Structure 1
Amino acid sequence: MKLPGLLLLSAPLCLAGYGVIRLAGRADGHYGPGPDWQAAHLFGLLGMVLFIPVVRNLGRELPPGPWRTGTLALTLIGLAATIVQFTADISFAALATTKADMSRMSGQFSDIPGVRPAFYTVGPQLFFLGLVTLTVLLALRGLLPKWSPPLVLAGILVSAVNLDFLPLTGAAILLALLPLAEPAVVERVGLRPRG
């Protein structure tokens, strides 16, 4: 299997871009609300949306059965939760005039029963758990190298420790999934030498 176009590269690059813009925005101590917050979160949202077809393509390479169904469901539920979180954060930042306003609106939303676990603490983590599981299953079938699952896991864990490491998370996911990209695309962006 080779994933089509720049899709495989774009999703993790958007995640890395979110991290880079977030770091730049935080450098002056006034991150959110404002253009830097919105740009970072729009990159993050786009990355999550782009991961939907990536995950579906990865799942197509697994044999039908409960492992594939369960892993895809888990991963897509996590993506949906993350998309809701990014959309909410972008919306609150657009409506707020100060960071306190933004925090107040976010707090009101997350105080709704079930919202915090569904869209902040548990739900989004299902995407990362599902992505690790997918890479393990693909590596077991010989479609990814054995180092891909540990690399994805390491990338996810570093950003769990500190969100400042999000660019590394995006880079780790990109490198781990890169063996599945179309050779012409990888060559075009200079990540694999010709010949």
Structure 2
Amino acid sequence: MKRLFDLALALVATLFLVLPIAVVALAVRLTSPGPVLYWSDRVGRHNHIFRMPKFRSMRIDTPAVATHLLQNPDQWLTPIGSFLRKSSLDELPQLWSILRGDMSFVGPRPALFNQNDLIALRTEKGVHKMLPGLTGWAQVNGRDELPIPQKVQLDTEYLQRQSLSFDLKILWITALKVLVRDGVSH
């Protein structure tokens, strides 16, 4: 049922967002050198690595680490990078990952391939058995500000409470948070 919901919503969202996606792609292309998309190696279901696309918001010479680990993340942003991140427009290409079945709309956010502490704790708690999500229970309860143990605790709570109604609640909260740009530090 969840996969069918993801497919239907991703197809509808893609149809409605095709023009904004094209505008953002053009804006990225015109404001900084390099490709429009950044393909990030992420940890998916059962800890398999998959390639997740995002609109590129960082310069092409940025180190491949989580943004919060950079000494001065703002120095690596493209001219429109901050806007893309704060508006969450950089996430739009992840509709492709949902259509492919690498991601779901709701689940734990996919870890970077080198976030070993997060991956190990999620595996210990069984969170690795779920598809990663575009948004999740941890994202609507703190996003970038959460320490890893608290993030995994919320991911575990989601694992135990999974349902269509809970997913709809998380999607609703996500939409509200995106509109007010709550929880985005870079």
**Message:** Computing distance in nm of label points 7 Å out along Cα→Cβ at positions 124 and 156 for each of 1, 2, which one ends up highest?
**Reply:** 1
**Fill in**
Value 0.40 of FRET efficiency 1/(1 + (r/R0)^6) of positions 12 and 116 (r between Cβ atoms, R0 = 25 Å, to 0.05) was derived from the coordinates of, among 1, 2, structure 1
**Asked** If helix-only ellipticity at 222 nm (-39500 (n - 2.57) for each DSSP H run of 4 or more, over all residues; to 500) is computed to be -15000, which of 1, 2 is the source?
**Response** 2
**For percent of Cα pairs over 16 Å apart, for residues 100-171 alone computed as 61, the structure of 1, 2 it came from** = 1
**Asked** Suppose you compute mean count of other Cβ atoms within 10 Å over residues 68-75 for every structure in 1, 2: which one lands on 10.9?
**Response** 2
**Item:** Answer label among 1, 2 for the case where relative contact order in percent (Cα under 8 Å, 6 or more apart), calculated from the coordinates, equals 30
**Value:** 1
**Complete:** log10 I(q)/I(0) by the Debye sum over Cα atoms at q = 0.08, 0.13, 0.17, 0.19 Å⁻¹ gets -0.28, -0.71, -1.13, -1.34 when computed on, of labels 1, 2, structure 1
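Any read-out appearing in this document is the output of simple, stated calculations on the displayed coordinates, not a laboratory observation. A quick note: this is a predicted structure, and the numbers were derived from the prediction, not measured. Cβ atoms are built from the backbone, for glycine too; each structure is taken alone.
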